Structure 1
Amino acid sequence: MPPLPVIVDTFRVAFTWEAAGQHAVNVMHFFDSLGTQDADDLHTQILANADAGMWATVSNQAHMVDLAITPLDGTSATSEFAVPTSNADFAGQTASEYVPAVAVLVKLTTAVRGRSNRGRVFVPFTGEAVMGDGQVGSGPIGTMQTAWNNWIAGMAAVDFPQVVASYLHSNQHEVTNVIVEDIVGTQRRRQSRLR
């Protein structure tokens, strides 16, 4: 794996999920708009601003187990923060088994055009009860859309806006819009991780 780029005042956060011994990782990026904050500060704000509605489609068999925060300054170590299973804001919300290898796609856009300036989050462990024929019902999607909108606004308000980081160009741009898709998606390279 190539080394991480240096992107000033930007943090890489790996959100690790677990369900029945299987793991999924979402990577998101955040910008320290004050230029003085650290991984502990970001961890505190993630805990304060996350909402269970962000994971409305996730099976209740799954929960987040770890946050790994890496400053993209080229020198600082990664800080690991365990997520207690009792924290309902980081747990699946759907009372059903999950469908392997599918996820709900959350699209992240910025004010800048181009592939390197768009992002996505594959929300894992989609519960069987919220989907049919590859489509998620409007109720869970509406809940997620509201929660993700609040998340983006909340993180920006505490000086840690979520950004799309381009490792190719070693830069970042603030997320200006988020769209929760109702057609489930998959990322092919992740299929092998389930075996």
Structure 2
Amino acid sequence: MTHYTDIRLLKLPEIVPEHILEKLFSKVHLALVALNRTDIGLSFPDVDEKRPSLGQRLRLHGPEASLRALLDKAGIAAMRDYLQLGEVLPTPEDAAFRQVRRIQVKSNVERLRRRLAKRHKLSMEEAAERIPESAAAQLHVPFIRVRSQSSGHAFHLFISHGAIRPTPIPGWFNAYGLSAVATIPWF
């Protein structure tokens, strides 16, 4: 994680910032898939986990050449009326480190009931008795709304910023720029 770049959302009164962030995140995700990059991570430096909100800034981390290739492929320049794209800069040497990962939760009670009924040959009524409405897990974590390119369904991608640590953990990043293991520089 030798370099980084910040992409800031411009404050526009007629546009909801979360919509811009969703479009930006989608473009970055599609570029990561197209380039098959696993060396680029992302973070949200303005995250507010109490509110919860991802903030108004997306930071990309990785080798300089990888970041430049991603920015060229993602077509972010087409969003210049809504964003301020920063320069690709070296990561500060005194940066701390933090894991940014996806959190998945079993929150769809109907899906859980269908699965239980199918696996154990139960009626839907029996499955409903075994899995009450209260079984739906609730998260109070920032998320971004993502639309699946394969199915067209929209879903919430819950994102957790882990504890700040003094040393990095190497590893790979998925097509969303997140990792269950690796850390990104935090500054």
Structure 3
Amino acid sequence: MVKPYLERSLGELAELLPKIAGLSPQVQRFCEALQTCWNNGGKMLVAGNGGSAADAMHFAEELTVRFQKNRRALAALALCDPTVITCAANDFGYESIFTRQVEAFGKLGDVFVGITTSGNSQNVLRAFATARSQGLLTVGMLGKDGGKAKDLVDIDLTIPHSLTSRVQEGHKILIHTICEWVDSKYS
């Protein structure tokens, strides 16, 4: 029977929702930073591994194309091109797959979002350091206790749960909330 699993998942998510709601000030700061970035001709870069890569692509497409309404396209790029990733991994090591892209595309005033459910993904940690060195605002969509990444970000959006699935669900709530706010600000 699937019912006990569904009930457990829903119960865990229900316990997590007030903690996600407590991130409201950081989410507001992130939204305002995105607005400033776009108003100044900048872009959002976003990266993650595995399921977090899927979330990065989802986030970027909601902003670039549309969320719930037709509005102007906003510059958001998921750093998930497989040819770039495999080339960088082959030539510089897997830890550099995002840093090379941040070096190439990141400009002063842009926003870099790193998604890591552990907070310890080496390639995301290195990308945060590169982004900061280039003058990008860094946002961590993190999990568990934030890991090493929480000390490398300007805005910490940690979903405090030990299960990757609950962290990813929390990230999805934040992504959709941010996209809804963006829809309310742009036509």
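Here are some notes:
- Test item: Cα extents along the principal axes in Å calculated as 48, 41, 29, pick one of 1, 2, 3: 3
- Once relative contact order in percent (Cα under 8 Å, 6 or more apart) is evaluated on every structure in 1, 2, 3, the highest one turns out to be 2.
- Structure from which 15.2 was derived, mean count of other Cβ atoms within 10 Å over residues 72-79, options 1, 2, 3: 2
- Each of 1, 2, 3 could give Cα Rg over 2.2 N^0.38 Å, for residues 8-79 alone, but the derived value 1.20 comes from 1.
- Of the structures 1, 2, 3, the one that -8000 was derived from, the read-out being helix-only ellipticity at 222 nm (-39500 (n - 2.57) for each DSSP H run of 4 or more, over all residues; to 500): 2
No lab work stands behind these numbers, since they all come straight from the coordinates. Given the structure is predicted, the values throughout are model-derived calculations rather than measurements. Cβ atoms are built from the backbone, for glycine too; each structure is taken alone.
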